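Every number here is computed from the coordinates shown, using simple stated rules; none is lab data. Note that the structure is a prediction, hence the values are computed from the model and not measured. Cβ atoms are built from the backbone, for glycine too; each structure is taken alone.
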Structure 1
Amino acid sequence: MSWAPDEPTWPDDAVEVGRVTGAWGIKGWIKVQPHASDPQALFSSRRWFLQPPERLPAAAAANFPKLLKITGAREQGDAVVASAQEVPDRNAAEALKGARVFISRASFPTADEGEYYWVDLIGLEVVNREGVVLGTVSDLLDTGPHSVLRVQPKELPAGMSELEAERLIPFVAAYIDQVDLAQKRITVDWGADY
């Protein structure tokens with residue numbers, strides 16, 4: 001597929017942050033269900049990149065907007081509502097239902113000291129204090145009080161499934177010694193036999 005010169009360039013660091021759930025009001029506002037409990041990434045960028053819903057016919061997907069230039073956004077209950085230059089009315093907003101919303105990672109607000117975005121932790125190598133590589137962060141779980149790292153070993157031990165070999169390490173100061181984003185490594189107080 002070749003891009004026209006006036007079409008937006010998809011950012012290399014695009015992160016999916018939400019999904020359009022439908023129209024909001026009659027003036028073309030869209031309603032977005034954010035993936036995070038704190039939707040600040042949606043407010044930090046005025047350029048939202050879209051991927052059409054999976055079930056959209058190919059002809060309709062070809063004409064689907066790839067970029068929305070946001071003119072206003074605010075929280076509405078547990079969702080975010082937004083207006084965009086490319087969405088003039090309710091019908092246009094309804095047509096976006098199911099679209100996946102992406103934002104450039106570079107547009108995210110700067111995290112506070114000791115805070116990290118999940119997207120930055122996924123793929124990091126996890127080693128314990130003894131230098132034993134425990135695996136790689138494959139995902140995180142939100143348990144309410146804190147997050148939990150899902151760590152997959154590089155090689156599955158004989159006779160074990162991925163689920164059995166997975167380590168769940170609470171992402172709390174008691175177990176996390178250091179997060180080094182530059183070295184792509186997390187050092188933990190966690191035994192190799194846990």
Structure 2
Amino acid sequence: MIDKLNLLPWREEKRKKHKQRFVGMLVIAVASVVAVHWLSASYIVEQKSLQQSRNQQLQQEIAVLERRRAFLPELDKQRDALNKRLQVIVDIQQERNRVTQLFSLLPALVPPGVYLENLTLKAGNVSLNGVGESNGRLASLLSNAENSVWLENVAMHSIVATKGKNAEELTRFKASFNMVRTTDEEQAVAQE
């Protein structure tokens with residue numbers, strides 16, 4: 001009876017089941033690989049589009065900054081022009097203060113017996129023309145000017161003896177000096 005026993009169909013059936021299981025597992029593996037590949041490709045495409053949108057946003061911001069930067073030289077020119085105007089205003093203000101300062105100094109500077117005929121202030125340079133009753137009075141004028149902290153480069157340019165309307169002896173003179181540039185704070189401290 002064992003001779004008549006045929007194991008081939010049973011083995012065939014077992015091979016068929018193994019083949020079906022192998023094919024099934026192969027299909028599942030291929031499907032898994034395809035799914036993982038598709039998911040990773042989708043993720044990469046999504047990340048690429050996200051990065052492109054970020055790059056585009058950066059390019060737009062860079063373009064905006066470039067346009068703003070293009071205005072910087074113009075703004076620098078405007079700032080320089082404004083600074084020049086402000087400096088002119090400051091210089092005018094200082095000159096206006098100089099006139100006031102000069103008129104404040106004159107009573108202490110000019111002694112009795114000296115009369116000013118002409119006074120010129122230009123850019124801090126003061127020119128005086130006038131007459132004095134004597135050379136001593138003119139020396140006093142020069143001494144007062146040299147001792148002043150507000151004046152420098154005091155010079156007497158000419159002294160000419162003349163006769164006045166009533167035949168009195170007069171001395172015509174021309175003198176000049178420079179006013180020292182000071183800030184408002186220094187002026188306030190010096191006047192105290």
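Thinking of 1, 2, which structure, once helix-only ellipticity at 222 nm (-39500 (n - 2.57) for each DSSP H run of 4 or more, over all residues; to 500) is computed, gives back -2000? Label of the source structure: 1. Please state which of the structures 1, 2 yields 10.0 when mean count of other Cβ atoms within 10 Å over residues 20-27 is computed from it. Working through the options, I get structure 2.
Looking at Kirkwood radius over Cα pairs in Å, for residues 52-147 alone over structures 1, 2, structure 2 comes out largest. Looking at structures 1, 2, which one was mean projected area of the Cα convex hull in nm² calculated from, given that it came out as 14.2? The read-out comes from structure 1. Here the criterion is relative contact order in percent (Cα under 8 Å, 6 or more apart), and among 1, 2 the highest value is seen for 1. Suppose you compute distance in nm of label points 7 Å out along Cα→Cβ at positions 60 and 76 for every structure in 1, 2: which one lands on 2.1? Label of the originating structure: 1. Each of 1, 2 could give distance in nm of label points 7 Å out along Cα→Cβ at positions 36 and 180, but the derived value 9.1 comes from 2. Using distance in nm of label points 7 Å out along Cα→Cβ at positions 12 and 28 as the calculated read-out, with 3.4 as its value, let me know the right label among 1, 2. The correct label is 1.
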